[in-house]
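**Q** Each structure below is given as structure tokens.
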Structure 1
Amino acid sequence: MAAAEKRLNPADLKTVFGLEPAKAIAYLKFKGYAVTWNWQDMLDQAHDQAFTVAKAMRLDLLSDIRAALEAALQNGQTLKQFTANMQPTLEAQGWWGQQVIVDSDGVGELVQLGSPRRLKTIYQTNLQSAYMAGRKADMEQTADTHPYWMYVSILDGKTRPSHRALHGQVFRHDDPIWSAIFPPNGFNCRCRVVALTEVAVKRRGLTVVSSAGRMFTETVETGIDKRTGEIRTATVTGLRTTAAEGRATTFRTDPGFNHAPGAGLAEALKRKEAAA
């Protein structure tokens, strides 16, 4: 098994996050579509509004990929099953392997289209974000009784030190830090968040903290556009924290993950229920 597979077994996404897929599917269905060339063209909150796959330049292709992701959620498909179903479709669409693609400006570039590796990234990133958007919607609906949210990391040798440092940190649900660090916070991030009552916080001896004075944003470089030479950048949010061992640690979201997935999903679901 490849090292990336060991970091997160895609077959166990539902087990890891403990969610039924209904709200995760709703998150995907609420989105529109966006045609993008580079992943840097659409970052952070924009992913709540539109589904995109870099260099998938036709709406029918994007529609096929999203439909396959919805089916994977609904049917609990593993990465292997998703890939087996999706590869023939992409090959038939001509979106597979390395090809010279002409962008909207008429400039041709040799690019990597569909591949098992790209399908893995598409599967993991979209399903993790969808599951977490569903979890956040559930937690927002119970914030009156469970107003405290605790960051939970998988404590094994594959966990990023900065993600480990956030393990067990409890903030109020309305602390501004959640607008940035609600997982996933990067590729292969396995972190999650649990909601707690005031009684549970006291019973477990937990301390509620605030991000005030410890939260910051900064701009980081994400690469160079091969066509224009432009240096691409993204905003990331950081939090100065202290690990269990007493070491000062600075947590930063990965570029492109500087948002809480599913912003507004809970309200959208309420409106849909009211209109039904």
Structure 2
Amino acid sequence: MTILGLGCGQPGGSAEILLTAALRAAGDAELVRLTDLTTDEHLWWLWERLVECDGLIVSTPIMSRTIAARLKTVIDFLLGPNADAAIIEHLVAARRAGVEPAVPFRVDERVLKPRVAGLIAVGGSLTPQWKTLALPLLHTTVFSMHMAVVDQVVLGGAGTPRSILLDDAALERAGRLGANVASQLGVPFDDVRYLGEPGLCPMCHLDVVELTGTAVTCATCGSAGELADGGAIRWTDLTTSVISMAEKRAHAREIQETAAAHAAVRSDLDARAARFGGFDRVSRPPQDA
């Protein structure tokens, strides 16, 4: 079984150093640098590695409280409907029933095999408010394919090039993450043991929540709960989490129902769109001669 390491920062930088520590501890692993991917064809080359791997470890520098732009591009380009386990599950079943899918998605059954993941984010700040959004957004790398996150960590104090090398505890923690991921390879999603810090949410194990009165929603994955006496959270519905297959399947049905409703009024939509196609004050950058 193989582990793919996705390096999202500069070659040799702190994020890659931590990833290297994780991959060495994991064993049979390969490193892909997002800086090497410069064309759409390169991104589909990465797709092949994603669907073939059994484990994924992603390491990103923290940029403006969040993840690297290169990783956001990969997520948006590759990891939408083409990688959604519920959508692919439905389309594979339709094809086996002799119905060819009428959608422009790649129907790649390899999406459905069990995978586990580890997530690493590293920044310069020592205070937590500058790192809050990094792990929640890293989850968008793995939830579509229904990868089970085994471990995740956010690290700080690495504000100059390669300075994470001064932090032996951080290097050890990255190595432990790699070993944790390797220990769960091949385990079905529902049986994977989460080995990182527990966090508030029982699904994503992170602490970022949205409050609406006393109603609580996990901002990372959507688990639902309510504030109990003393300020504790009582989780009431984990099926609303985007990590769960129940919510993925509900979302896939919603997409199909919305598409069907729009198809019924397509001529009206086209007529309305005609009113917005003629704006002529468009500014464009200079073109090369």
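Just so it is clear, none of the values below were taken in a lab; they were calculated from the coordinates. The shown structure was predicted, so the numbers you read here are calculated from the model rather than taken from an experiment. Cβ atoms are built from the backbone, for glycine too; each structure is taken alone.
**Q** Here FRET efficiency 1/(1 + (r/R0)^6) of positions 95 and 159 (r between Cβ atoms, R0 = 41 Å, to 0.05) was calculated and came to 0.75; which of the structures 1, 2 was it taken from?
**A** Label of the source structure: 1.
**Q** May I pose another question? Between structures 1, 2, where is distance in nm of label points 7 Å out along Cα→Cβ at positions 55 and 167 highest?
**A** Structure 1 gives the largest value of distance in nm of label points 7 Å out along Cα→Cβ at positions 55 and 167 among 1, 2.
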